[in-house]
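What follows is calculated from the coordinates using simple rules that are stated; it is not laboratory data. Since we're looking at a predicted model, the values are computed, not measured. Cβ atoms are built from the backbone, for glycine too; each structure is taken alone.
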Structure 1
């Protein structure tokens with residue numbers, strides 16, 4: 001599956017991202033197809049979240065000379081993630097994928113990803129406020145979390161250039177161009193974006209939510 005982008009494209013087209021959001025996350029997780037959510041100023045609106053298209057997915061597999069594709073998805077052994085994987089399993093079957101699920105403890109899953117011991121692996125990223133932190137390290141040739149070993153010199157050049165600009169428009173131009181390439185090569189298949197929902201006791205004060213979802217306790221107090 002990893003050697004032919006048409007197979008990756010077919011797998012992506014076989015997934016209904018909006019249905020995943022509704023079934024698994026009760027509509028709280030926006031569907032996505034890029035490292036930035038549709039609400040982000042960094043999102044490339046020229047490449048909207050695709051609708052599910054089983055016929056187009058099947059056509060891509062036919063073009064690649066494949067009838068059915070056997071592939072294993074490594075997924076964290078967490079109920080919500082397993083439910084998501086099971087829904088994906090049912091969806092892609094219709095397009096020609098025989099998807100096996102390998103439930104894995106999450107720390108082990110990340111270790112296996114780093115080692116390259118997977119065919120497909122489903123993981124999360126908490127996100128960063130600056131767009132560089134959501135993309136560069138995952139898809140550049142020497143990226144520190146480039147677990148899929150993707151390497152494209154044009155993408156590297158665009159993302160390295162984006163790092164050098166303080167002008168938002170100039171940076172956006174580079175990210176848009178890189179995203180167009182990544183949407184075709186599809187080293188990573190994006191499915192959606194987490195929404196963080198916080199609840200706390202009335203006695204807790206000073207908590208400020210961060211856009212990346214990470215909990216920071218600086219300034220937090222609990223009344224006696």
Structure 2
């Protein structure tokens with residue numbers, strides 16, 4: 001079966017995601033945000049961009065798009081659902097992941113490679129990786145500062161729902177390696193079959209792009225589809 005890559009007005013990374021998934025042996029279709037039937041798909045990716053111009057809050061309008069009822073249905077049925085950058089913001093706004101993405105600490109748009117350290121392999125993003133792996137992935141966002149209530153942070157930390165943290169090139173997690181102010185250097189959040197990541201793995205699948213470290217994350221996502229029945 002095939003991954004549905006949802007396109008909102010303002011999405012701009014959808015073709016990158018399709019190319020990356022197909023390069024890694026997957027199959028993917030672009031799906032317009034007004035579509036109301038995803039029964040032909042076994043997984044979903046919400047790509048990066050600026051859905052609905054990021055008006056109100058990032059992802060706040062996209063969460064009401066007709067397709068989101070189907071995204072919720074597939075998530076509840078156990079299908080892998082991945083949000084990248086703006087897609088991560090949409091998943092948080094839709095309540096499929098805890099927390100919210102706020103303006104970066106320095107109120108500047110960040111567009112550069114950063115490093116991530118793998119904290120857990122118990123996620124649809126990291127099952128093909130190893131704990132301690134350090135990945136170089138591009139970060140492109142203005143509102144990538146992950147935060148949540150104290151109780152939510154305590155819960156996701158205790159339950160191992162932080163698969164990736166911002167780190168130094170050697171895997172050190174500290175304030176100096178935190179590009180945007182995210183709580184506890186959180187770069188990704190995963191709950192069961194749903195995950196969100198702020199950096200762009202689809203932009204790091206070939207060395208000609210500067211890094212191929214994103215491959216292991218998207219390979220993990222594709223592996224997560226194997227036993228899915230929707």
Structure 3
């Protein structure tokens with residue numbers, strides 16, 4: 001599998017993501033600049049990653065300008081053909097802005113930037129990034145965002161739940177989603193979702209920051225192992 005990591009002006013987690021994919025997971029990685037207009041050399045067996053950061057300074061709202069970058073039409077076409085697209089933090093925001101995922105990411109309910117370790121409950125093994133995860137165990141993975149509060153109308157939330165598209169929920173260390181474990185006020189504790197075709201994934205936590213022993217945490221590595229398997 002080959003990975004393409006899109007770099008927007010303001011991306012700051014691109015190097016972290018490239019490092020994990022290239023040096024930890026030993027995969028081929030191509031850096032994609034936001035002004036590129038095609039994904040030449042990629043097939044639907046590959047994966048495009050939209051990393052975290054503050055694309056275009058988060059002006060207007062997070063991901064709103066990046067959605068109109070030249071490369072995004074190629075990413076949308078790639079996803080519509082069945083290619084895998086994975087958005088992390090700001091990447092999740094961009095996927096929602098582009099319509100590849102439903103809903104929106106709003107300001108945290110405390111109106112502050114939050115950077116800390118949280119726990120995740122994995123709900124389903126029905127996606128490429130969750131297939132190898134033990135759903136009975138909590139994953140400790142960091143978050144770092146000011147606009148991470150997932151919102152969608154009730155009918156959309158109902159569809160996400162019935163279609164098993166909710167991949168991750170904020171939880172406690174026992175993998176129990178509780179209101180106390182919700183760091184930003186997300187509807188239904190939602191921390192990550194996929195599309196109906198299960199080839200587009202978005203999540204606010206940063207698994208690339210929890211994938212090496214040198215960082216003291218490898219809980220995020222299982223997501224990379226999953227997509228490679």
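As an exercise: distance in nm of label points 7 Å out along Cα→Cβ at positions 33 and 193, calculated from one structure in 1, 2, 3, equals 3.4. Which structure is it? It was calculated from structure 3.
Can you say which of 1, 2, 3 returns 3.6 when distance in nm of label points 7 Å out along Cα→Cβ at positions 97 and 137 is computed?
Attributed to the structure labelled 3.
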